[in-house]
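Each value in this text was obtained by applying a stated rule to the coordinates, not by laboratory testing. No experiment lies behind these values; they were computed from the predicted model shown.
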Structure P
């Protein structure tokens, strides 16, 4: 089960995300549809927004709660991050 404690070890595609304290990216929200090593793509309305991980802070909505996370902790290929231990 995905929780705030083990979020970094899980896939984030499909989760709802909202940016905060992220400069020009603040206030963007939508479903995460793609993740690469350095970028997250969210569907915001009809548009796709590419967000650099090193410039954003996210609130990710899980079924049981919401988690605040720095994009810096998500940097790296998703398949490598999943096997990395949680901080």
Structure Q
């Protein structure tokens, strides 16, 4: 199971960003998404992916063990590891 959640409540209840929806549709993925804030289930996930270093620190503070935490861009060796907000 794959889920998505933010570290804050700022976009909670909103649909996915229009640009993200276009990319998802272009690759045949569903776009029915509603933004949610992290809950108690998320830190227990097998893998937690953080967008940037600030999110990484927040997730570590929430108790996500380092061995289950990765930066999104770490999956692409050609990119820089951090995504600026």
Structure R
């Protein structure tokens, strides 16, 4: 995969999907201060599209690990099928 830090992850994610990419995860605000979305291009390459939206102290990141909103967000992004089967090529 390729991780890309961009100015606006939401806009780039929409543009990638409109250009033929497939959204693997919608852009999601995560506990460490980034908004992250994942897109697979037509050739199967996976892009992590990210924007840093806030700089956090270690204490705030630790607090957020127990926050249900951020726990749910992590569960969502971790549940993604990054390597879907390829019709008999497994």
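Here is how the numbers come out for the structure above:
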read-out	value
Read-out helix-only ellipticity at 222 nm (-39500 (n - 2.57) for each DSSP H run of 4 or more, over all residues; to 500), computed value -6000, structure in P, Q, R	Q
Comparison of P, Q, R by Cα Rg over 2.2 N^0.38 Å - largest value held by	R
Kirkwood radius over Cα pairs in Å, for residues 6-45 alone derived as 10.3 - corresponding label from P, Q, R	R
